[in-house]
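Listed next: structures, encoded as structure tokens.
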Structure 1
Amino acid sequence: MGKISGIIAMLIATVIWGTGFSAQSRGAQLVDEMLFIMLRSIVGVLALIPVIAAFDLFRMKRFSFWGNAATVQEKKFLLTGGFWCGAAITAASFLQQCGIKYVSAGKTGFLTALYIIIVPVLGIFFKRKTSPVLWLAVVIAMGGTRLLCGGIGSLGLGEWLVIGCAVLYSLHILVIDHYAAKCDCIRLSCLQFLTAAVFSAAVSLITRESWAVEGICSSMPFWLFCGIGSSAVAFTLQIAAQKYLHPVTASLLMSLESVFAVIAGSLFLKEHLSSKELMGCSVIFLAIILAQIPFSRTKKQGSVPDKG
């Protein structure tokens, strides 16, 4: 795979992630939040197992649960990483799944994409360098959010839930950034989805969500798409593509996810944003680009999770 193939692979992954918001929106109307997260997480685990086996075969290594983790400390580090990544992505996915009931898929995509700006802002608390360009991006993003959603007083429950989801996704990325350098990324992802499946199943049972067979079957295309497409296929394409792309190029391509979320929402859900909302999307997109360029040149962030 060369640079051109890497760009194509990353674009395919981005289209899948963007389309995933439409699948989530449809699924949110058919089953409860934690049940949907549990179903897609289980599918994600099952879909990633053959991916892990294929990568091991390609590297001419024996397939095992631990992969490169040989010592007790390395195995503990992998399990701990899977646990905390899974806890973070469960919480973020829950807020996103709740919010998308009230907010269009396209708007959800752009509000979720704010994590790209929030990550370097939170990085300040971990003594990571920042720049005036970042703060400019934050101000621009706030202006874009105002156009997209109205003033703070105009933000509804759905918008606040999705913004909260963006904050939690930012924490999720920072957690991945801590563990991914010393772990097999695909195994770490598989463990995080396994953790998410356990957490969401437990909460779903405790809160007595409906597990009606009719709802599960009718929503099957949507949690299958999110589990296989967003979790396994797109994630694997991202890993393969980033080996051949500059971090800046990869980040900018991934930021197109929010654009594809709007396109997919229009095509599949017949959603239409007003001219003011589209202007807000454009302003947020500009902020996303500004926020990525200075930081990707110095240090690549941890693997971006599936967001759709």
Structure 2
Amino acid sequence: MMTDAPSIVFFGTPEFAAGILDHILASGIPVRGVVTAPDKPAGRGRQPRPSPVKAYALEKQIPLLQPEKLKDPGFLEALRAWQPDLQVVVAFRMLPEAVWALPPLGTFNLHASLLPRYRGAAPIQHVLMNGEKETGVTTFFIDHKIDTGRIIMQEKVPVSFDDNAGTLSEKLMRAGAELVVSTIRAILAGEVQPVEQQHLLEGPLKTAPKITKEDLMINWQRTPEEIYNHIRALSPLPGARTLLRDKEGKELLLKIFAARPVIKEHDLPVPSFVTDGKTHLDVAVPGGFLSLRELQLEGRKKMKVQDFLRGIRPGELTFSV
């Protein structure tokens, strides 16, 4: 058990991580320093933009490091100067042993799934793609392999039929924030009993690899619910997509952000559009339809389906298959 104020270093980059950091501070736990990614070019002007974690750290006047390389001697020297007792990692890149083995109390990571299920870079997306009804958050000590370390704590989170990657991320961030704080307090009090992951494995091991460009494309030969799960897993970003052709034969990319599955037998071509030209735009698929709700055609803004139909004549667009 620690009696003096601990030196805690936080590693993270996106909005998800910034939310966790905010909860740590709001819970009265001091943070000695923050490590985040270098500024990245963004927007039309490609100007360097700070990560959400950097922006938050600057606002709270927390010391900050932004290493290009985690094995850089200058970075390691600056990190050691903070004399970390414990390091917390949320949505950051893989750490070398020289970093994660530094603090005497260890380095733990928050993962957005119930490990060992959905190890990998995109657990939220793969949980939704597979139509899971439950997921959760896990804290575990980092070791030599990705997402395989001893589990400290877990919290289950239900997945609703209406969840997409955005709403589920919010749920997991709230649960993860509480879990990280509980984990920090338990480690500082010397009350953790980590468990090897193989003791928690039930059934086949499902993984969550990084989403590729190929993963973004919709397979219209799948069932309505499978396609719906694919669409919501990629919403609000980067958006599930398909290719269309206009009446001149030009190929256009269509992103779909919201839809609803409809189970209904039919003998229509798959895929094909079904619409009244005003209120609804459905896609015929095996065993039913996908009722499109929010979409974006290449060169246009994201819009609701009724607004989309105002600028499109029936039959003007067809699937490029």
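Readers should treat all values here as calculations from the given coordinates under stated rules, not as data from a laboratory. Keep in mind the model is a prediction, meaning the values are calculated, not measured. Cβ atoms are built from the backbone, for glycine too; each structure is taken alone.
For Rg/Rh (Cα atoms, Kirkwood Rh), for residues 69-164 alone, which of 1, 2 scores largest?
Details: 1: 1.10; 2: 1.06.
The maximum falls on structure 1.
Quick check for you: by relative contact order in percent (Cα under 8 Å, 6 or more apart), which of 1, 2 is greatest?
Values: 1: 44; 2: 13.
Result for relative contact order in percent (Cα under 8 Å, 6 or more apart) over 1, 2: largest is 1.
Matching task: 2.0 is the computed value of distance in nm of label points 7 Å out along Cα→Cβ at positions 237 and 269. Pick the structure from 1, 2.
Details: 1: 2.0; 2: 3.7.
Computed on structure 1.
Starting from the value -24000: which structure in 1, 2 was helix-only ellipticity at 222 nm (-39500 (n - 2.57) for each DSSP H run of 4 or more, over all residues; to 500) calculated from? All intermediate terms of the calculation are to be shown ahead of the outcome.
On the way: 1: -24000; 2: -7500.
Matching structure: 1.
A value of 0.45 was computed for FRET efficiency 1/(1 + (r/R0)^6) of positions 109 and 213 (r between Cβ atoms, R0 = 30 Å, to 0.05); which of 1, 2 is the source structure? Please list the in-between numbers first.
Values: 1: 0.45; 2: 0.65.
Among 1, 2, the structure yielding 0.45 for FRET efficiency 1/(1 + (r/R0)^6) of positions 109 and 213 (r between Cβ atoms, R0 = 30 Å, to 0.05) is 1.
Supply the structure label, taken from 1, 2, corresponding to Rg/Rh (Cα atoms, Kirkwood Rh) with the calculated value 1.05.
2
Output the label of whichever structure in 1, 2 has the greatest value of distance in nm of label points 7 Å out along Cα→Cβ at positions 5 and 37.
Details: 1: 3.7; 2: 3.2.
Max of distance in nm of label points 7 Å out along Cα→Cβ at positions 5 and 37: 1.
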